[in-house]
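Structures for review follow.
No value in this document is a laboratory result; all are computed from the given coordinates. Keep in mind that this is a model prediction, so the values were computed, not measured. Cβ atoms are built from the backbone, for glycine too; each structure is taken alone.
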Structure P
Amino acid sequence: MRESIKNIIPYSPGTPVSELEIQLGKPIVKLFANESLWGPAPTVLNYLKNCTNEFLFYPDGGAGQLKKSLAEYWHLNIDNFCVGNGTDEIIFMLANAFLNPNDEIVIPTPTFSEYATAVQVAGGKINYIPQPYLSFNLKEIANSIHENTKMIFLCNPNNPTGTFFTSQDISDFLLKIPADTLVVLDEAYCHYANSPMFPSAGTLLKQFKNLIVLRTFSKVYSLAALRIGYAVADAALILNLEKVRQPFNANTIAQKAAVFALMDEQYKDKVVRETIAERTWLTEQLLELDLNVLPSQANFILVQIEAKASMVTEKLLQDGILVRHTGSFNLPDWLRITIGPHPFMEQLVASLKNIL
């Protein structure tokens, strides 16, 4: 065993919903993992129903068609993109491509756990910057960075909090960062951000060559099971990612489904509008219950139930509703709840009122 993985706890995905439904004897509404419960676009579903002849041959190893679609979407070149088996793989590719043992990496917390895991596997040293107000203070984070800092991970909107930093915040931050320090901006939930102050990644990429933006098709495009994500960055950085990318890492079905998903902006916009409407409604309902709810720009909300969060999670499950208790994020008094169509939100609120 490599010394760097000695203290890593393997990721636990939890009991599959299908098994939980058998155990409980009832259907379960899954508000646990921030998938889009609206489902893929009709064009994607039509492709998936008729793709049975796609299984015989290896995928396009360079993801050429998808990169072309992404280049058109972003108004960039195809060599500005690297495609992965979900952004999880891209995160590990970043560690493999750029980190040497004992390189220092900055990770503000709480945030997505896979950043730390990838860094630990590569033998890097993590400088955690706790964010007690559950919203990233980029000025404070910038002050913790020095000439030996190799990489910084920032999630915007952040998982699990749903909070965000503004365009001005990130611009000021990037101006303070050394040009040879990589800044990884994970925008998995960016489509749900409706604040006019939310940053434009496309604009930032043109100005800062040390910026790497991550996007996924698992959230707003509802392709989580197909595992498809990508990185956008300066061509020189992407070339180094390609050096460590596994051959045929993104399967054919995922690549083509992603292309169809990008084509249907109208459906994506519909999903975003309805998600934001339900996010607003659910927030108002929870505030009426005198619960502390963080303002969210993602497709989930973080709600505080002091001393009872674990118990409420179990009681909700008995009612057929699966939410995420955030103890693993070091937030034992909080629940993360995925936003879904209105009937699911009504069922959640009714159950929660009864439990409380």
Structure Q
Amino acid sequence: MIGKIKKFNFKSLLILNTFALIVTSYFFKNLNPIGVFTLFFFISLFTTKNGIEIIKKLNLLQNIKTEAPANHYKKSDTPTMGGIFMIIPFLIFLLIITIDLGSLKFFLLFLTILGFFITGFLDDYLSIKNKENTGLKTMEKFILQSIISITFILLAYEKNLIDPLITISDSWGINMNIFILPISFLVLVGISNSVNLTDGLDGLAAGCSGIVFYGLGTEILMKEQQELFVFSILCYAMSGICLGFLKYNSYPAKIFMGDTGSLSIGAILGSIALLTNSVFTLSIFSGIFIIEALSVIIQVGFFKITKKLFHRGKRIFLMAPLHHHFELKGVKEQKIVENFWKINVLLIILGIVLKINL
């Protein structure tokens, strides 16, 4: 069915996501999924629309890398740091929940997301200040992410908030024992940077994120564990926020989320997956993010190996991440984004089907 849709744009994705949420609410006999999604969708529409004007007045405009595809230069001076208007409403919502429940896990979740948010904000701000598409140095960003992630993981593990048993299904799991610590680090830092790398085409990261958050929220609901219910609500809230932002971020984008948004989105996905033992399912749902990150790793690794062996670096892709490879192959930006969205929808279906049948 999805493959037959010739034009899978913002409206198509919104209709599909809303329909899926209505079905989810009906199936679980709970109106919270569609209600929370709708509320935060309109909050995001409002904050993003007004945020564009604020960013223009503050002159917080995008700088384009010199090595980017030539057709990206026209995107220079597009308002950026839109993640501010995505993540702050979510943090306020999470803070209210944290105060209301007085739970350590939500307090840790709040601090972790706030830490990634500040890291992304600093990176974006310095990029604009330096008038080039590099803010924090790669190592500086990695160190900050590592400190935040290690703090979260060690505290959560000590309080038994991270389960060393990675569940594949209700009857099958893999006990990672102490190895859950490096795996957790890889999940949190990895997915954060993967979303960041995916954020290279108009609407790509925002659309995929909205889809993944719906899938993760539904997978958590399927666990039928009352103590995890709030996490599904947080996921549906973020799905609404991402699609509300997508209204202004889809091609041609009127605003970019920047690292402020992408690093935070990845941190939300990773930390919620760790706290709800949804790592396996998230790895399926986040297939687009993972492939995008792997394309960069493969490209850089292959270039360095061939340079050492043949004194001349060679490339597998025309450019990495993968979406740039397709751009240079002549595929239109909108078509790449639409196809990646379709694949992500199929990955959600796959993950849920596996959850039911395994």
Highest-scoring structure on mean count of other Cβ atoms within 10 Å over residues 208-215 (candidates P, Q) is Q
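From which structure (P, Q) was helix-only ellipticity at 222 nm (-39500 (n - 2.57) for each DSSP H run of 4 or more, over all residues; to 500) calculated, if the value obtained is -24000?
Working: P: -12000; Q: -24000.
It must be structure Q, since only it matches.
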Kindly point out which one of P, Q the value -0.92, -0.97 was derived from, the read-out being log10 I(q)/I(0) by the Debye sum over Cα atoms at q = 0.26, 0.34 Å⁻¹, for residues 40-79 alone. P
If Cα Rg over 2.2 N^0.38 Å, for residues 32-127 alone comes out at 1.42 when worked out from the coordinates, which of P, Q was used? P
